[in-house]
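A.B. asks: The following blocks contain the structures, represented as structure tokens.
No value in this document is a laboratory result; all are computed from the given coordinates. Predicted, not measured: the structure shown is a model, and the values here were computed from it. Cβ atoms are built from the backbone, for glycine too; each structure is taken alone.
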Structure I
Amino acid sequence: MKLEPNDLERVANLFRVFAEATRLALLQELKEGPKSVGELVDTLPTTQANVSKQLKMLHDAGLVARTKQGTSVIYEISEPMVFELCKIACDKLNRPAVKPRKLAF
């Protein structure tokens, strides 16, 4: 079954979310469990403003959830399939490219 153009665009938008190293690093950190923005900033070599921007993009894509606890905002993974996609990508990167064999009939 072929996807309609608007569905293809939705899929492309989801994959765009994974196309930035800081967002991937945030997902990796959140795999360990929920963390505050401050905790995430402390683990990454980037600014608080950039972390917040990237978390907003992950949240808007429905991949992370956020809750306010006092003066902190806590983020956690809300869509576990992100780890399946990352595993597929990592598996691909960890195996050599193989030229497809021609089939003989």
Structure II
Amino acid sequence: MIRHTVVFRLKHPAASAAELNFLKAASDLARIPGVERFECLRQVSAKNPFTFGLSMEFADAAVYQQYSDHPDHVGFVQERWLPEVAEFMEIDYIAHEPAAAP
């Protein structure tokens, strides 16, 4: 399983129609085949400048790559993400099993 996450800050004013429209469009990514446990999140920590997050899971690297290459994802990145996101950080995780103590 791969958990794909991204935290970001938009160029739009807070609570504006443009902000809400972007978040709706981002939520539509959940419809792409292979996306599991999709969440659109509001970031609440004062420790960083980001305001929103997206989190989703994929069964494996091949499914994640299919998502990345999907026309709906590519179009969202080109038409919405690049022009509307001020800054972001992306992190992808796999489960880590700590080694047993000797």
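A.B. asks: If distance in nm of label points 7 Å out along Cα→Cβ at positions 22 and 62 comes out at 3.6 when worked out from the coordinates, which of I, II was used?
C.D. replies: Numbers: I: 2.5; II: 3.6.
Among I, II, the structure yielding 3.6 for distance in nm of label points 7 Å out along Cα→Cβ at positions 22 and 62 is II.
A.B. asks: Out of I, II, which one gives 1.35 for Cα Rg over 2.2 N^0.38 Å as computed from the coordinates? All intermediate terms of the calculation are to be shown ahead of the outcome.
C.D. replies: Details: I: 1.35; II: 1.18.
Corresponding structure: I.
A.B. asks: Out of I, II, which has the highest value for relative contact order in percent (Cα under 8 Å, 6 or more apart)? Display every interim value, and only then the final one.
C.D. replies: Numbers: I: 22; II: 45.
Across I, II, relative contact order in percent (Cα under 8 Å, 6 or more apart) peaks for II.
A.B. asks: Now a separate question. Using the calculated result 2.2 for distance in nm of label points 7 Å out along Cα→Cβ at positions 6 and 94, pick out the matching structure from I, II. Provide the component values of the computation, followed by the final result.
C.D. replies: Details: I: 4.0; II: 2.2.
The read-out was computed on structure II.
A.B. asks: Of structures I, II, which gives -7000 when helix-only ellipticity at 222 nm (-39500 (n - 2.57) for each DSSP H run of 4 or more, over all residues; to 500) is computed from the coordinates?
C.D. replies: On the way: I: -16000; II: -7000.
Of the options listed, only II reproduces it.
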